[in-house]
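What follows is calculated from the coordinates using simple rules that are stated; it is not laboratory data. Please read these numbers as outputs of a predicted model, since none were measured by experiment. Cβ atoms are built from the backbone, for glycine too; each structure is taken alone.
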Structure I
Amino acid sequence: MSKIFPAATVVLIRDGCQGLEALLLRRSTAVSFAKGHWVFPGGRIDKADYRDDLADIEGAARRGAVRETLEEADLVVNEQDMVYFAHWTTPPEHPKRFATWFYISEVNGDSNKVTVDNSEIVEHRWYSPEQALADLQGKHIEMMPPPLSP
């Protein structure tokens, strides 16, 4: 049985020129997980995200999502503004498993100020849901599929 790592992700949204848009980040092909895939900001929850309460997974997940968004996109997200909407765990047949808390939050301030590190994350784009799905189906982008069951 493979170890399950706690993780957190935040779907950042904004009101774009054509309507609702979500921020997607493209991971480097040099990283070990999800090489070249387009993802929402997020990642593993660090020990420091728990602060002094190792039982507070909800708080740690929120803090982890905020931290990862700052590290990956240089955007500040208020953890109190994030709305929880799902918790999925990677199925057992996968070699690397994550128990991931998913949040959604509107970007406050200038959403055009996204800055990626050009190491783990090499590109970003604000996508309408329709365009992201079309690009995924047309094989113009790669994304990780969600687990089969929540």
Structure II
Amino acid sequence: MLAHPGRQDTTARMNDIKGREQFRPIAPMVRVERAAEVFDGVLPSPYMLFVHDVRPDWRERVPAVVHVDGTARVQTVDPATEPLVAAMLAEFDRLTGIPVVVNTSLNTAGRPMVDTPREAMEVFGSAPVDLLAIGPFAVHRRRR
């Protein structure tokens, strides 16, 4: 699940959708070449194995991914190996001025991570997710 890191309520909303406790943090995803601007720590970090300090000038810009101690568990994205995700991050940065997107597993409480398009549609149908992207397709909720 992806979300805007600059909104204070993003963490609570993501934890509500996933059926998790509110203290559970969510993680940032960033293109590898932009990571050092926002985070201080071991880079690259493609597998979210390390905790990084969020640079002080970014903490208020990406509050959803900042843990109570000022850190985040970062996932870096290399455009050479993940061109579609890297392109999404670059476009989000162009639109918002923020090179970071919230990234958490696509699953809900008590269920394994989504592995197929059918499972993704089941999560979309049962959780208040705004949009589901599968390949070139986007499924939106009807606005009321």
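Each of structures I, II was scored by relative contact order in percent (Cα under 8 Å, 6 or more apart); the highest score is held by I. Here FRET efficiency 1/(1 + (r/R0)^6) of positions 78 and 118 (r between Cβ atoms, R0 = 30 Å, to 0.05) was derived from just one of the structures I, II, and that gives 0.70; the source is I.
Using the calculated result 1.2 for distance in nm of label points 7 Å out along Cα→Cβ at positions 54 and 70, pick out the matching structure from I, II. Working shown, then result.
Working: I: 2.5; II: 1.2.
Checking each candidate, the match is II.
Distance in nm of label points 7 Å out along Cα→Cβ at positions 14 and 62 computed as 1.1: which structure among I, II? The partial results should precede the final answer.
Numbers: I: 2.4; II: 1.1.
Comparing all candidates, it corresponds to II.
Thinking of I, II, which structure, once helix-only ellipticity at 222 nm (-39500 (n - 2.57) for each DSSP H run of 4 or more, over all residues; to 500) is computed, gives back -5500? Of the options listed, only I reproduces it.
Hey, P(r) over Cα pairs in 10 Å bins from 0, in percent, for residues 22-85 alone derived from one of I, II reads 24, 55, 20, 1; which structure? Write out the running numbers ahead of the final one.
Values: I: 21, 47, 27, 5; II: 24, 55, 20, 1.
Traced to structure II.
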